[in-house]
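K.L.:
Next up, some structures in structure tokens.
Nothing in this text is a laboratory measurement; each read-out follows from the coordinates by a stated rule. In this text, all values refer to a predicted model and were calculated from it rather than measured experimentally. Cβ atoms are built from the backbone, for glycine too; each structure is taken alone.
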Structure 1
């Protein structure tokens, strides 16, 4: 078993969903910031749409946790957050090079988040959360591929 999978496996489902909710809120924040900082109307619309999707995911994960899980006796550590987010929550968007680096970091976060959800889906025995985990894993792959194929900045 690989090290990443083992780290995810050690999380309670409650903590895993808290990590997921954190990741979705960071993703929404990052996309919203990108939408606000880009001069390109094409990119602005794309990032705003993705921010809205991530905010909806955040709400879905929180609602799932509220409906199905009861324990919240924990604090998220940096190691927990690193299971789902690449780099700092705040991104440097001061110039074209930093903007492109931010896109790379966000794309890597989408792939990592997808792996997180897929791993949870694979290992969970809680049938009531499996559909959400599968849908979120698939959505992360869609976002990552979308980011890899966006047109370059003008």
Structure 2
């Protein structure tokens, strides 16, 4: 499990330097470039949490390489952070829309397929690496804990 934690943590950290979305009219979204302009004393806590998710993933690598028993617990934290932030942003968007008497429309599988057909070509590997590595960190952290090894 330690090798998986190391690889997943390194991949999640590296995804911060990869393109996530590339739009022909707006260029590419690369987290490290975007965060460089957004981080500051007035930045929302969600932006700081997003930035720190890459740092915690890097910390997981250091802990696992050095054989620290805390690597499994930190791996779970690093892996859960992206999904927790995604859920938080979704619920906040729903609440903000409700304040102006709007709501996030319900979508069906066919609707999602149409959205993917329209937008899928713009999604770049960085997004998949980030969430895929996060999922692996959760699983490796959980199974590493069960065996008593990092």
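K.L.:
Could you tell me which structure in 1, 2 was used to calculate Rg/Rh (Cα atoms, Kirkwood Rh) as 0.98?
P.N.:
It was calculated from structure 1.
K.L.:
Given a computed value of 1.4 for distance in nm of label points 7 Å out along Cα→Cβ at positions 33 and 129, which structure among 1, 2 does it belong to?
P.N.:
The structure behind it is 2.
K.L.:
Which of 1, 2 yields 44 for relative contact order in percent (Cα under 8 Å, 6 or more apart), as computed?
P.N.:
2
K.L.:
Sticking with this one: Figure out for me which of the structures 1, 2 the number 15.9 belongs to, where mean count of other Cβ atoms within 10 Å over residues 41-48 was derived from the coordinates.
P.N.:
Structure 1 accounts for this read-out.
K.L.:
Using FRET efficiency 1/(1 + (r/R0)^6) of positions 9 and 113 (r between Cβ atoms, R0 = 30 Å, to 0.05) as the calculated read-out, with 0.35 as its value, let me know the right label among 1, 2.
P.N.:
It traces back to 2.
K.L.:
Determine which structure produced the value 18.4 for mean count of other Cβ atoms within 10 Å over residues 57-64, calculated from the coordinates; the candidates are 1, 2.
P.N.:
1
K.L.:
Out of 1, 2, choose the structure whose coordinates give distance in nm of label points 7 Å out along Cα→Cβ at positions 17 and 97 equal to 3.7 when calculated.
P.N.:
This value belongs to structure 2.
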